[in-house]
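Following are the structures in question.
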Structure 1
Amino acid sequence: MNPCSGPLPAFGLSRRDFLNRFGLGLGSIALGHLLNPAAAHAARTGPDLGILGGKLHFTPKAKRVIYLFMSGGPSQLETFDYKPLLNQRHGEQLPDSVRRGQRLTGMSGNQASLPMAGSAFKFGQHGKSGAWISELLPHTAKVADELCVVRSMFTEAINHDPAITFLQTGSQISGRPSIGAWVHYGLGSANENLPAFVVLITRGKVDQPLYSRLWGSGFLPAEHQGVQFRAGKEPVLYLNNPDGISAGSRRQMLDRLRELHEFERDQLADTDLDTRIAQYEMAYRMQSSVPDVTDLSKETESTYELYGPDAKKPGTFAANCLLARRMAERGVKFIQLYHQGWDQHGGLPNGIRQQCKETDQPAAALITDLKQRGMLDDTLVVWGGEFGRTNYSQGKLTATDYGRDHHPRCFSVWLAGGGVKPGMVYGATDDFGYNIAENGVHVHDLHATMLHQLGVDHERLTYRFQGRYFRLTDVHGKVVKAVLA
């Protein structure tokens, strides 16, 4: 019941009553648009074109993003950043002139020595660019001409939680919207039967924890948060009807619930209720669309062979890459894959060998599959973790074993498709693999570039919250135009 809907008090109106009674007309509507444009947008009908209404800032090169996040921090020195000097000086102390007094984590900061560790794996040059790629990634090496390898990424965080949060939300402090939420907020959805932002996590991996806030909407409306798909009979939790409830019964229930929400909205002018109605309706439509998109049995044997032996095992990275391609075909705007297990403080040679075995072929297959279907040109694929690893060994260094600590100063990522220059290596680290030597790329720069390829100016996609206009790139960041085709 609206407490302000009764008769006027005999002795006049309080200021609160007056504002409640008379402020719900044109003035409050205008104020709502000024203070919360997303809420006003939620009340619109028709295609979901996002807060930008389909009026993009640039001509988009990409229609969608598939982000392959390697949680834990893969070592660039065992994957894409070849440093023969480390092999030559294996076991020697890290020179002070290289470290420059930079901070270390508590895990290696108290070591009596910091012996440099060369990679246990061989590197070779691949593609027209001659990119150095580890023997651990033979399938990735085969698609080298499709990749833009950035060797000069750097971040500000040195521990997992703030570093992952930074890569996913543009802030080390939790509570900000994730990059997928920003994309949905700005661009809307191309498929009314599936979420615009989907999350897939490799099943059974135990490492650094992943929190739902990493794909949350933060202070944006809840409709923009990522929807996690799981392996098994129920890909989306609580989506199916309970026993004894038919589709017809659910439809009648939603119709009555809509009427109640619309009544309350008209009484209170609460446009958030429109968002709630839209979410209920989306869930209803997903009851038929989700089983279809997750049914991998329709794929050909040649496709399974392309993605590798794990492709038929639900919840594996291979199966999730194949599922990501199916979602991309159906218009899902942002597809986030997480693969844990890259945090190798010790036993790195065996650990990273297994990680690459699980991810190398599926990631390369995704590139190949998208290209075969004519989708790579307008799909931006991103691969990388939250930071790199140190060039010195954490713990005991032996001839066959070593570990590497967290290293935010420099690490490698790669991008493919979506208007990015193929067959390119951008940026460089010093001969020790410790500092950036040229063309550093900050986390905000990566985010700005991703949004740019989607047609969005990162400085103009904002949301007013608590008196400030927020954006994914906070207060800085620039588009890395050198990597764009």
Structure 2
Amino acid sequence: MQSSITQHAAALTRRHFFGQSAFGIGAAALATLLPDEQAAAAPSVSLRGLPHFAPKAKRAIYLHMNGGPSQMDLFDYKPKMDGMFDADLPESIRMGQRLTTMTSGQARFPIAPSKYKFAQYGQNGTWISELLPYTARMVDDIAIMKTVWTEAINHDPAVTYICTGHQLPGRASLGAWLSYGLGTMNRNLPAFVVMTPTWSSKADAQAIYQRLWGSGFLPTQHQGVALRAQGDPVLFLSNPPGVDAAVRRRTLDRIARFNQRTLAEVGDPETQTRIEQYEMAFRMQTSVPELTDLSDEPQHILDMYGPDVLKPGTFAASCLLARRLAERDVRFVQVFHRGWDQHLNIAGDLPLQCGDVDQPGWALIQDLKQRGLLQDTLVIWGGEFGRTIYCQGGLTRENYGRDHHPRCFTMWMAGAGIKGGLVYGETDDFSYNIVDKPIHIHDLNATIMHALGIDNNRLSYRAQGLDHRLTGLEDHQPVRDLFA
């Protein structure tokens, strides 16, 4: 059987090779493609030399709270603020930092203490808001990072930045990098799966785009595959009326012959990708319905995820599917839960959002743990930035709003050797500036890659004359203190 390297090289004509800067000088990029020696069992193709070192995780699940959760109402307890209700945020704290246009015209910046009660949980007395009672029960399983920060202050560039390493569209997403570098572990499912569940807050949510799970300059086979809540889980997965599996098989074989002829004539590697994607789609016709059929789940597991678990498209259903995908060795699962952009109505909207995610997130961790999967599955929870301690809009003791705040926000991780019960970093009394152990979002992505055995500074792809990395051109290091 011809190796993947030979097949890939044969697909490139001289004209196409030099016309595509993504392939860099010589055949260096081609030489990094490692054929799977056990193709019959698992046809994964990963890059030569990867993983760079023994990984702590085989797979990852990223629960993205799109819109920017309010850190001081959930995790970053600031009791001193209660005595400063409606006082102006000191300029010594703001220090002229950039504001959004939504609050830059305010005459003043009144402090809005959190209206929610906090209590200490776990062996280390971790402070958690009353809005997250299930998360409070698992603080000894998670590491809370209070000092994540970003330069982006508006939603679209901020979420594009944390997902792709750049504020401008067009770059490869984290999941695409993991698929490209490590390959797939499952013959019948994609390496990278995305879900976009519903949300309970009735406020308008920020739009999200396919580029957040796109492959950018990487081959398109590495982009995320989105599971839909209605109709076919994947578009056009079912055969049309009158077409059975045998007919579909014959059709694909004929299409493959046409594509092979085109590949021989033109030499575009994307043609080979198209052939492979047709084959993956055929296998998914069996594997995806089996994945999404929850009839084999015991009642006590369904109860653990909460009352919404059997409602397609909810966050609870997505978390259960994430566990089923992890069981089937899907490399990377990303769940985008929208509606966290509380500018004017924290009291009305934030409890609904927490109600969506708190119990299912806890259940996901416990479910993975009881199945022995948490030890080699990394779970990440967080948004693209945080919220301001000062109020946007009307301020009362019972309600307030908060603007975007990129200077510090809170995320958590679990599994894959992460230190449970750890609270990492510290912010000032206003949850406005970091005073100890900052984590830039490039450091965050470096940490995720580190857990999966990748040195982020050594994984690159040449496109448009540049060697691109997920974590940018500067040296960024994983936060090793998060690991046991």
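Values quoted throughout were computed directly from the atomic coordinates according to the rules given, and no laboratory measurement underlies them. Bear in mind that the values here come from a model prediction, so they are computed numbers and not experimental data. Cβ atoms are built from the backbone, for glycine too; each structure is taken alone.
Brief remarks follow.
- Comparison of 1, 2 by FRET efficiency 1/(1 + (r/R0)^6) of positions 210 and 466 (r between Cβ atoms, R0 = 25 Å, to 0.05) - largest value held by: 2
- Parent structure of the calculated result 4.4, given that distance in nm of label points 7 Å out along Cα→Cβ at positions 194 and 346 is the read-out and 1, 2 the choices: 1
- In this comparison of 1, 2, the computed figure 1.02 for Cα Rg over 2.2 N^0.38 Å is attributed to 2.
- Comparison of 1, 2 by distance in nm of label points 7 Å out along Cα→Cβ at positions 274 and 386 - largest value held by: 2
- For 1.2 (distance in nm of label points 7 Å out along Cα→Cβ at positions 74 and 322, calculated) the corresponding structure among 1, 2: 2
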